[in-house]
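What follows draws every value from the coordinates through simple rules; no lab data is involved. Quick caveat: nothing in here was measured; it's all calculated off a predicted structure. Cβ atoms are built from the backbone, for glycine too; each structure is taken alone.
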Structure 1
């Protein structure tokens, strides 16, 4: 008896419909795999630790653990608002962030504009290299250099003042000088590194625009104002929005290494206060509550500035 053989053609495998999730995954799978390490980093080290926010509503005790600690509600938030030191801390943090934004944010833009106008390749590369290097110096070394240069006895700054017939100044012991020192050292350390993005944005501007402007008799300043700045404006807006979100996150390390009891009046900020309360005094719930409050303010600032940018122009984060 002959065995029957099915000779019907096999049904072709259906390909994913265009625009579906499977088709997008198949098309972009390589880029998604490249994105995977960054996603894992943020999930493991940024989002997963957010579970610890729960201790801000509990009287956290290390030996009891998070779940066994007693609930206290919003006690620690109220405690911070009623603290007489809250306003000076908030003022110092805000002013330090504002000065850093006002003077530190435009500095890389100005450097990028200047470098864009330099036509001697050697000079341009030399300035770029010299301005990039401080970014790779640790904060400890930067503060140590500042202490050496500003020393009232052996510092080069005070030696110059004495040579000019002036009295030496104990810069690091005067509260009025702390913000200037903090902001200026930050600009020196980050101006070159921050200019990289703007230099990259400048390469996207069509050179024919400069040629046309030169034929019309435009000066260098006018070409910068009407061509260069509008060309890098999207990058400026995006980076400004991101910078505003960190306005209350002044660098703890540099402040901690530079300040002393004599400069607490202007140097004591919320991160250093959280360190003293949360780590030194082991009041973890109180310190975490202050940090969460600052994070919420940063979120409000980012959303507000982003909405303003979207209303004024067409560039925004979302």
Structure 2
């Protein structure tokens, strides 16, 4: 099973187009040691030609250009993206669906029922695509049963409901329902290697910790360093929790969660994804990055690949 991180940044990417925070200004000027990143997305394949896209970011066209394996060029019109699964209905995870409209057949789209409602009403992407390639909806079960996807033989995918935030345009924004946001437990049934993937995680509930403990690799939300990071920088009045993300630093933060995982042999690989442009861990020589290294935690980059 091949797993490729197409985009490792949070919504807006890094640098964000309209942001002049120290990170964004510094990378534009070349005064900080950091790498640019596109918005959060992942791709999985077994044969290297047919890929399941997990979350379709607004940067999908650039991500396809940067990852030639997603364009195998077997015919005049071709794509390696055989199906798409989205973990929520947030703009940075679904807008890229519009860029896939030139398909000649309906796009297989895996979502929970609540996410599909949001994509049919508050942000009616499915209605728009009905005038182009169309969508073939496939519901993601939330009962703990594993899905088998035909393009990924030998791979099982189980949805892990998360407590986070539905998009602002969702009727569930202030009244969350199960399925608004999910993590994924992805397992190679032949090698027994597994991945827990959750780019949006607000609260580490017991069933979430249990899934993380079972995984050999954890790709998890690293959006903000401080809960009030955006407030400190004068960029927002919202905390990390307000936005549905667990901050990295502080008591009970993501670093503590990752450090609390059961000891495995070999040890669990811990990688942060969905990094906001303001997060100091983007600076490769920062104190915060050094703290992650000391705790055995990596920061994802675009193009990072895993063989499981």
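Table for the structure above
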| quantity | calculated |
| --- | --- |
| Which of 1, 2 leads on mean count of other Cβ atoms within 10 Å over residues 50-57, largest value | 2 |
| Which of 1, 2 leads on mean count of other Cβ atoms within 10 Å over residues 90-97, largest value | 2 |
| Mean count of other Cβ atoms within 10 Å over residues 162-169 - structure with the largest value, from 1, 2 | 2 |
| Distance in nm of label points 7 Å out along Cα→Cβ at positions 58 and 226 from the coordinates reads 6.5; which among 1, 2 | 1 |
| Structure responsible for 23.8, with mean count of other Cβ atoms within 10 Å over residues 82-89 calculated and labels 1, 2 on offer | 2 |
| Among 1, 2, structure where P(r) over Cα pairs in 10 Å bins from 0, in percent as derived comes to 5, 16, 23, 23, 16, 8, 4, 2, 2, 1, 0, 0, 0 | 1 |
| Answer label among 1, 2 for the case where FRET efficiency 1/(1 + (r/R0)^6) of positions 66 and 146 (r between Cβ atoms, R0 = 41 Å, to 0.05), calculated from the coordinates, equals 0.85 | 2 |
| Per FRET efficiency 1/(1 + (r/R0)^6) of positions 74 and 130 (r between Cβ atoms, R0 = 30 Å, to 0.05), the highest-valued of structures 1, 2 | 2 |
| Of the structures 1, 2, the one that -4500 was derived from, the read-out being helix-only ellipticity at 222 nm (-39500 (n - 2.57) for each DSSP H run of 4 or more, over all residues; to 500) | 2 |
| Distance in nm of label points 7 Å out along Cα→Cβ at positions 98 and 170 - structure with the largest value, from 1, 2 | 1 |
| Origin of the value 23, where relative contact order in percent (Cα under 8 Å, 6 or more apart) was derived from one of 1, 2 | 1 |
